[in-house]
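Peer 1: Read through the structures below before going on.
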Structure 1
Amino acid sequence: MMKVLVDIGHPAHVHFFKNVIWELEKKGHEVKITAREKEISLDLLTAYGFQYTNLGKNRTGLINKAIGMLKMDYNMYRIAKQFRPDILTGLGSMYAAQVGKLINKPSILFTDTEHAKLVHWLTNPFATVICTPTCFKKDFGQKQIRYNGYHELAYLHPDYFRPNAKVLDELGLARGERFIILRFVSWKASHDIGRKGFDMATIKDYVKKLESYGRVFITSEATLTQDLEKYRIMINSEKIHDLLYYATMYIGEGATMASEAAILGTPSLYVNPLPLGYISEESERYGLVHIFPNPKEGQINALQKALELLEDKNLKNEWKEKRKKLIEEKIDVTHFIVELIDRYPKSTQEYLNTENGHIP
């Protein structure tokens, strides 16, 4: 049996690894979780009953991030020296890759974000294996494994996810009642520097026009004005995917949630200038996401498209049919990750010789 160190740097990473951790533990492996204070990451870990070691807060700004990286590396190094992992893993975790190199242990990293250039530069040279979806548009050379799936399938595949309609009761929603979820990001990630998203006036315009078609809920990393705060989603963070499953539509800047909506069969409108291979595939191959890349023009066009789609009373059923094709064609990502770690290093040797991450 092995010791596996899993590094968590974002709420989405908790979802990505939760089933993997549980499956590894069922197989008798010992898992150590390190985490950083980023939005609700620590709350999610606690909600799922995970024990973890807090490495500290994520910092903003390039200089602060550089200082923070050194501190995080040092903290993780101390933990790794004590835990003595056989494998380190994380989602775009430069810390797992760098510390793995320092202690001469393999690191298996996952990424789906092509434009995270700084993270790639600080991670890839130190990583042992880098796993990406087949639709990922960058080539990382001989250490890259491409698998036929998306990050979000690690926790939203129907083999693992069962929506709980009780979340509707918490928000006073009737079964079948139409509602729209809006998502706004902070634009403070390293790959977001110099970019900005929706202003408050535009958000208010969205809310006013969308309310004609159903209730509106907002999830936002950025601060909202007082009059918009009443729209903020007030449920436990681990229930957001239940809500997203029953939503009539998702509109937002967040790529992860745009993909989550698509995989759950909820019409998804992605309003963001940053291109991503998985969002493009979900749009072009499956018709589950509408993409609006131009900031101001995109915001206007996205609202027009949303209002047009919301006129269709059969909208959700159409998206559920599109979702079926995606689920049929993609792999069980959790199973892929567990097998990759459980059978290392033989697994990586076999996977590197395949096209899409399947062992024949």
Structure 2
Amino acid sequence: MTAKPQRYQVSELNRYATALFHAAGMPRDRAAIVAELLVEADAMGHDTHGLNLGAKYLDHLQSGIMAATGEPEVISDRGATVLWDGGYLSGVWLTWKAIQTACERARQYGTVTLSIRRSHHIACLATFLPLATEQGLMITLASSDPSVAAVAPFGSFEPLFTPNPLAVGIPTEGDPILIDISASATTMGLSDRIKDGGEHLPGPWLIDNQGQASDDPAVLETDPPGALQPLGGLDRGHKGFALALMIEALTSGLPGYGRADGPTNWGAGVYLQVIDPEAFGGLDSFSQQTGWLADACRAAAVPPGQAPVRIPGDGALARKRLALAEGVALYPTIMDNLAPWGERLGVAAPASMA
């Protein structure tokens, strides 16, 4: 039986993770940014893409797979369009830095697109969105990992690409709309967690090597292996497949580096676009339109006894507010996986809340 999650103060988790990444070689200011965004993912409830990634990130810092120091190389810069080579620096920090750059330039150009090749893994896309929406800017963010194959094209069982997440942050007159979806029916992180626990997924989101839908992660380890299904499954997976192809073009095609190059480092190609509504119809008009639709959807009629419609981001923001007030409920294995690193690096673990 899975142990009960323990709650921790956000500030204590930030301290702990910052100290771990700094002790592993990352500059302290950079470590603090990475820590804060990982903890933010856990606070929002995206607990496969928060501190759950910490132990792997630390291993990659120590082994050199993730570069601890340095700056991205500017390959191209036309003001409104930018290409960086990340050199496998922390993808979380690189994406944060890219958003700072794009938001600043969007005030001048109206819209800015920034692409990153050879980034390390970028964790949870949803956590980056408020960095732009809090400034009244719309943001689109996508990533893929050209070194990993986990999702099959529609009609096949052969894994060829990654879940390819796509996130969009939209300012409104109230809370922003925070969209974070993937082009696959489930994620690799959840599949791995379910597999490690000896359990089955909540739905038949995988496909075995006979082309049959499955909820058993064991199908990913057969010879030949099965795969994650595209979003839409066996019935409507052509839609997820199409979305994945678009994201591959944005994250590998635009930066000019991807699967065709045969990379082996765990990492990411990143696509970022920031739009300033003031360059179009104005932020007030933009927010009025987006806010009206969000409120209308929340108020839309539902069957008797059913909960009201939730806008993307409503749940994550509610969970974050609760976490700030009552602590972050960490998935039980997360602190267990970080504990050996704390001992090795001389970093004291935070005490759980009573």
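Peer 1: Can you rank 1, 2 by FRET efficiency 1/(1 + (r/R0)^6) of positions 247 and 279 (r between Cβ atoms, R0 = 25 Å, to 0.05) and just name the one with the largest value?
Peer 2: Values: 1: 0.90; 2: 0.50.
Once FRET efficiency 1/(1 + (r/R0)^6) of positions 247 and 279 (r between Cβ atoms, R0 = 25 Å, to 0.05) is tallied for 1, 2, the winner is 1.
Peer 1: To test your reading of the models, identify which of 1, 2 gives 2.6 for distance in nm of label points 7 Å out along Cα→Cβ at positions 151 and 175 when calculated.
Peer 2: The value was obtained from structure 2.
Peer 1: Among 1, 2, considering only mean count of other Cβ atoms within 10 Å over residues 119-126, which has the greatest calculated value?
Peer 2: On the way: 1: 17.4; 2: 26.5.
The maximum falls on structure 2.
Peer 1: Continuing with the same structure: Can you spot which of 1, 2 the value 130 was calculated from, given it is volume of the Cα convex hull per residue in Å³, for residues 23-142 alone?
Peer 2: Details: 1: 130; 2: 96.
This figure was derived from 1.
Peer 1: A further question follows. Quick one: FRET efficiency 1/(1 + (r/R0)^6) of positions 215 and 287 (r between Cβ atoms, R0 = 35 Å, to 0.05) came out at 0.85 when computed from one of 1, 2, so which one is it?
Peer 2: Of the options listed, only 1 reproduces it.
Peer 1: Check the numbers for relative contact order in percent (Cα under 8 Å, 6 or more apart) across 1, 2 and tell me which is largest. Let's see the in-between values first.
Peer 2: Details: 1: 15; 2: 24.
Evaluating relative contact order in percent (Cα under 8 Å, 6 or more apart) on every structure, the highest lands on 2.
Here, each number is a calculation from the coordinates, and none is a lab measurement. Model, not experiment: these values are computed from the prediction. Cβ atoms are built from the backbone, for glycine too; each structure is taken alone.
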